[in-house]
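Trainee: Pasting the structures here.
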Structure 1
Amino acid sequence: MMAADTLYKINIVKTLYQFDEPILFVAKIGLFSSLFLKTDETDDGHEFISCYIDDRNIEGLIDGRLSIRGAFEAQIDNYVVYANGKYDVTREFKASPTELADRLPERNVGVFEHLGECPDVLQEKDAFLSIYFRGEQLNRDHIPYSTLMKLLGSVQGFARNVVMPPSLRGMKTSTFDFLVGDPALGSLMVSIKEPTFNLNRLRQAQNNRDLTRDELRIGANNHKNEFFAEVAELVESPERARIESDDDEESIYENIKHLLPSDETPYSNVTFSTQNGDKLQRISISRERADIVRASYENSNHVSADRWGAIIEINAPSATILIRVPAGAVTTCSFTREAFAALRANPAFKIGGRIALAGELYERPRRDFLSVKSVISLEPGAGTV
């Protein structure tokens, strides 16, 4: 029997993550399932963030198609819950947006580390191809209509002209098209469930009466897999991919460069993902990584140059820094991983430090980009800039 000051008992039905005790789990509260994330230990027991959740979102968390933060942000209401050591709830209240944001993990963090970055909106299960745009100008509450239509059009053109086999490109939508899921806001996720074909029209167009839907699906799937392999090489080693594609009129860079994030796009990251059964493949391209890829291909507008100024931002995941030159302009400076690691070992490498760099400079409308070849000097500054 519950004590008089107990609101209800948390009955755990599925533990998603634990470390000595359940940290992230699903519990049955009355007739409904709720997601609980432990956020603190109190003198009386535990503090949790909680929300109601359905099976679709639970599966997304387990499969890596949804981040932990995304699972909570997708719900209308979230609650701060306090419970004793026996999981008897003694107090709860609705969490404000600030209280929720302060307690949740970083964006794109999933339940399992081996699944890598996970989207903050739910990706369709077994999607043929999903494209996820994220950035501060795209959010869960609203998105400018012109931006939405432009991105949807870009995805349609990309899918028709890049992912599908060459024999189908250029054909009318009455011949083949795509079945898509609901575009999901919270940045923007567009998922293509599967290609659809008008078999009679295709047989006439290709003069092949024996053509089957299975052949078309297999061809589309094989070409999609080739696309992922080529993009992975492009992102990991753009210089090698450029050399290998010098004689290729249909280089993968030329086909996806309009989707790569830049200072001019409303998104700062684009992620391509696909799922076949339990196998989930995902390639994420940040604005900084896209700059490196562009620098490898669009080398006609670069010059060897030196830049010096004050460090105003350090981005370890992308091995880049922002420096402000004396005239006031800001330049993005990109390093190799080895050079960046060596730089971090220097105590003078911090916000406000004065640095001089040599490399290949690419002039851009909003912010120049320097592919760093060497560090000329580094001196500590006054602190913040």
Structure 2
Amino acid sequence: MLKPDEIPRQVKKSGVVRVPKVPKLKLVKPIEKKIWPTLTREACLKSIKTASHLSSKSINSNASAVGIRVSSAERLSLPFVAISTLDSARIPVDYVLGATDAGPLKQITSILDKTCDDLFTNIDPEQRAMVEQMGPLMLSAASVGTGFIDPRLRQVLWPSGEKSMPWIALTPLQSSGLSEAIRNRLVIEKARHINQKNGKSSINRRDAILGIGGSNPQNVGRYVRSMQRPLVFDAPKEDRSVRLAYALHFKGHLRGLAFAAPYKETLAFALWRHGMRNANAQAMPSNAAIRLKEVTHIHAIACAALAAAASARHILEQNLEHINGLTTPTLDPFLRAMIDPTLRDRNFKKDFARKLISSIERFKFKDGKNEYVVSGDGELSALISDAEEVVG
């Protein structure tokens, strides 16, 4: 009987002692050995000749089989995991002609990877010697069914860069053997991080489930079950600042358009002007006070436009490592000058004022269900000099 001090805290509740659950250990079923079926030399050669790393079976198991085996000598030094970047001798090969080839290939590979005694009994020494003699053939490159591509296998047109043949048709092939190799690594990784207290691993790789092979996955290959559990990775997070920097660098967008009057300040001016017109039979009154108010609105709009350009410049300066200069030379010269003050010439003031007043005149706003524009073309031309004053 446990003493009070020996009772774990998590099991003390209302004076009732609850014994913690001990995790159940999964019993590994012993492998049931089978009697070794006799292999003929012809069957052995056929299995070795068609054993493949890459197969079309997972794409369409009813299509004519296509398979490719990659030799170890063709290994490439590239920064990603693929059949061509790993030692292909360590990647399990699979059958492509159908499940009838599963048995012979399993026998052959068990001898070559020294696991035959764990799987079979009554192995004839002559059978073992025959397979071992043919073993080196498994390390060579080979292909089956590549002379004709079944219409049921999808193809992708890819640019070749050659003038004589600018496009080539590619048929993507998948590898159940590579999936098996990756899955085995995950099992080893998980086993290395087992917590002795609860029997659980601290490593947990997310995966998904894909339906491959229809009602009988065996039609696809020996390792199809490894293909049915692909790993899931987090995608890179979008950096809105970098994205905006590219838009500004190449397009010079300010306030959503190439150049537009700032919305908040222009709307305030539009509503003020609209109210004044409504109060005076749709005619815009004019006196010193109204003139001063009008100039105040124009100054606020111009200042906001220049502030937007300064904000754009700040974003670009923070992301110069991603772009070549603040703006691209192909961008509209006025937009370049808006963003980069060092590019402003003596005509910039007038260009800025004219474009700003034109943008204000075309500004659309609503009053109830009706839509209006601020004014007619040229109606605010007298305010251009007031907009110029803000540039300095």
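Trainee: If we compute Rg/Rh (Cα atoms, Kirkwood Rh) for structures 1, 2, which one ends up with the highest value?
Mentor: 2
Trainee: From 1, 2, which structure was helix-only ellipticity at 222 nm (-39500 (n - 2.57) for each DSSP H run of 4 or more, over all residues; to 500) = -11500 calculated on?
Mentor: Considering all the candidates, the number was obtained from 2.
Trainee: A follow-up question, please. 4.2 is what came out when distance in nm of label points 7 Å out along Cα→Cβ at positions 70 and 318 was calculated for one structure; which of 1, 2 is it?
Mentor: Label of the originating structure: 2.
Trainee: Still on this structure: Where does the value 16.4 come from, among 1, 2, when mean count of other Cβ atoms within 10 Å over residues 270-277 is the thing being computed?
Mentor: 2
Trainee: Compute Kirkwood radius over Cα pairs in Å, for residues 278-341 alone for each of 1, 2 and report the one that scores greatest.
Mentor: 2
Every number here is computed from the coordinates shown, using simple stated rules; none is lab data. If you're wondering where the values come from, they're calculated on a predicted model, not measured in any experiment. Cβ atoms are built from the backbone, for glycine too; each structure is taken alone.
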